[in-house]
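The structures considered in this document are given below.
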Structure 1
Amino acid sequence: MEQQSGGAKRNFADRYASGLKASVHNNAIAYGFSIVITAALAILQASRDTAGILEVLTFAGGAVFAFTLVEAFVYLVLQNRLEEESTEVRLLGSVFSFLSIALALAAVFAIERLLNGLPAWPVGGFLATLIYVCVLALEFSVAERLRGQQ
């Protein structure tokens, strides 16, 4: 059964492609962060005994603190520059997200090796979040630049 969209009929393949594009567009950033924060916690946990509530809470606190700092910076310093990226830029930028994920996890791995005990947890959560968000912004900048060259 065909549907009308703006006067043109769309077949199943077109509707599916549109839905897939929307799904990727709406979930790419959160999906990448979910991978980062879950894997960061696993990296810190891997060489230790079972994490206690204190370790988990300090890890989450470090992540929340990093995100809050970035949010405050964006609001206070960049509020006059707040424009949404186009769908194309977000899709292209998300293609590069393996870099932000890899760099965030590499930093957590380094922290896991350098710090012992409780300090590794909040620092790991903080760095995983900060690096992912900041490198992702760089990836979107590169995507916008590449998109502008077409």
Structure 2
Amino acid sequence: MTQTAQPPPKVHHPVVQRGIEKRANDIQVKIASGITAFAGSMMFVYVHIAVFALWMLFIESSPWQTLTLIVSLEAIFLSTFVMIGQNRQAAFQQAKADHDFVAQELELNINTDLTKKIHALTTELHEKMCLTVDQRGEGSGATP
């Protein structure tokens, strides 16, 4: 019996993971994400086509004033949800940029320390090599 290896769990950027956890724990964010996801889908368009067509054909004979009011209110609320999504995305990008900056600064500091240590070791090795060559030259009586 052979077992198929399961792929390792997907590892997310720490900022992405915090965003996932926040969305999972905050009911308002869940609602806003759900509305935004639905409003950005073709199903939203199809539902509106069907509802408005049925309404104009069968419910009201002159729906234009009410229709204008409803569509205007809907546009106000949908634009608010779009802005909520944009604000959430901007906050995510800022948090990711902050995290990346800290990580890059840490890497820079580590690389700088390593470079200094390598330089010190190289200098020390060079001095020992020169000293060894000088000692060999003095002991053998050879002239440079």
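Things worth noting here:
- When mean count of other Cβ atoms within 10 Å over residues 120-127 is calculated for each of 1, 2, the greatest value falls to 1.
- When relative contact order in percent (Cα under 8 Å, 6 or more apart) is calculated for each of 1, 2, the greatest value falls to 1.
- Distance in nm of label points 7 Å out along Cα→Cβ at positions 16 and 64 - highest-scoring structure of 1, 2: 2
- FRET efficiency 1/(1 + (r/R0)^6) of positions 32 and 112 (r between Cβ atoms, R0 = 30 Å, to 0.05) - highest-scoring structure of 1, 2: 1
- For the structures shown (1, 2), Cα Rg over 2.2 N^0.38 Å is largest in 2.
- Which of 1, 2 leads on mean count of other Cβ atoms within 10 Å over residues 40-47, largest value: 1
- Ranked by distance in nm of label points 7 Å out along Cα→Cβ at positions 104 and 128, structures 1, 2 are led by 2, which has the greatest value.
Throughout, read-outs are computed from the coordinates displayed, never taken from laboratory work. Only a predicted model underlies this, so the values are computations on that prediction, with no experimental measurement involved. Cβ atoms are built from the backbone, for glycine too; each structure is taken alone.
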